Structure 1
Amino acid sequence: MTQGLLSQDVVVLAKLVSYGGERPPIARVAGDLALSPSQVHASLKRLERSRLIDVQSGRPLLKAVEEFLIHGVKYAFPVQRGETTRGMPTAYAAPPLNDQIADNGDLPPVWPDPDGGIRGATLEPLHKVASKAARRDPALYELLALIDALRDGRVRERQLAEKELSVRLRRLLRG
């Protein structure tokens, strides 16, 4: 029996995109994401089976990645909302959307994180390593926040996130 994608696979995929489509050694990806090499290896195999990365080069496939992130992730990995907590802003409250969406007075969505500087409404990240990895890589942070906006946002937020994500994917994966 083959296993479908896991939420950590989306984080691994976003990290591969953040490298500009280059495929660094598994150990580097694992270190950058605070995952074990075996977790990254398993993610890569699932991403290959799902035809999101090229089997030969390990590079993310632009059209497939764009279609999956924009149209599929919200169904495969629906948002889990939670209590008010301290955390790291995500979705419309994080870059790049935070400059385009006016504050409506609601608590902003945050990934629970004891080192986070914002009080907001919990939005469970795709994987528990998201805030730690995003703190070290601004490009990854933007990608994950945009994915969260697609998973959870209102219509305008989703439209802006789709546009911003497409721009980043094309820039990073085409060089």
Structure 2
Amino acid sequence: MRDEREISIVRRQLGRLGMTVTEADPKQPIAAKPTADVIVLDTDGISIKSDVPPGLRADVPAIALIGTETPSRLKWLLELRPASFLIKPLRSAGLYTALVVAFDCAQRRSEEAAHIEKLEARIRSRRLVFAAVLRLMRGHALSEEEAFNLIRQTAMRHRTTVEQLSADIIALGGMPNRGTGTA
């Protein structure tokens, strides 16, 4: 931020909340400050022809300070994907709300990313499950439903996932020879 009055408002309000403020030039890599819990970024000080400022990471919420509301500036701002924003000129009110929204947004983004990764892993493993079902169908003259039910029931009995059991079936060329696995 360039405006000393706005800098002092941010310092004072964050200080009241017990937060420590570290200032950095937005053109410098923010990643050099890995302990940041939130980034307050004056977007008017950055050229819209530039890429997203270096070091902005999805795991650290960014609060964008907006003073210029031109369509090109707003388009660039949307590419930045801030977790929250404040309209300039800043006032002493509003920063706490922006922080709450930013942290909530970051938490939701993190949970959504983890959920998407889990779903993508399951999609990738479906080929493995399908291959195991085919192997059992061919090897034991089972229908598709019977083969899948056998895999599912065996996985539950041995307290493993369908995907892991399928990988074992493919690796061994058939159902693994395990003990009863009952407790």
Structure 3
Amino acid sequence: MNYFELFSLSPSFELDTALLSERYRELQRAVHPDKFANASEQDKRLAVQHTAQVNDGYNTLKHPISRAEHMLSLKGIDLSHESTTVKDTMFLMQQMEWREALEEISDCDDPDEAIEHLHQSFGEYRGEITSQLAQKIGSEEASVLEQAADLVRKLKFMEKLQAELERTEDALF
């Protein structure tokens, strides 16, 4: 299913989230199962299915990484069940540095500063990757879409790393 069509939005990585939320509320009102309380069993089931699609679509389009994955899947590149790893040597080296820094936080003289430094480093890198992704994901060229897929893989890794940093931060404080 094309969630952009469901929400009557142009397929774009840069998305007006306020408009998405507005369309979500409109669709929810239209298909909510409560509106079909006195309808046939088939209509009730359809209302539940439509509500689930609207919820899935909203959650997919609301988040940049899942939105990018959806855009790629519409172009024939499905990342949802793959185990492909990023082959970018520079990224892998950076990844190792970040992991080492994460492991060393508890031994630092100033863990707050180390955590803040990692938050800043992650944010800057994520910003660069997101900017590159926004430029590439609209392409129709297979090689450019593969580059976009690699950028999504990097963002997914960054999301996991960010969660790890937050767990470390919570454990320390």
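Any read-out appearing in this document is the output of simple, stated calculations on the displayed coordinates, not a laboratory observation. Everything numeric in this text was worked out from a predicted model, so none of it was measured. Cβ atoms are built from the backbone, for glycine too; each structure is taken alone.
If helix-only ellipticity at 222 nm (-39500 (n - 2.57) for each DSSP H run of 4 or more, over all residues; to 500) is calculated from each of 1, 2, 3, which structure is the one that comes out at -17500? Could the numbers behind the result be given before it?
Details: 1: -14500; 2: -17500; 3: -24500.
Considering all the candidates, the number was obtained from 2.
Kindly point out which one of 1, 2, 3 the value 2.8 was derived from, the read-out being distance in nm of label points 7 Å out along Cα→Cβ at positions 25 and 81. Provide the component values of the computation, followed by the final result.
Values: 1: 4.5; 2: 2.8; 3: 3.8.
This value belongs to structure 2.
Comparing relative contact order in percent (Cα under 8 Å, 6 or more apart) across 1, 2, 3, which structure shows the greatest value? Could you put the intermediate results ahead of the total?
Values: 1: 26; 2: 15; 3: 22.
The maximum falls on structure 1.
When distance in nm of label points 7 Å out along Cα→Cβ at positions 17 and 145 is compared over structures 1, 2, 3, which one is greatest? Can you show the working numbers first?
Numbers: 1: 1.5; 2: 5.7; 3: 2.7.
That would be structure 2.
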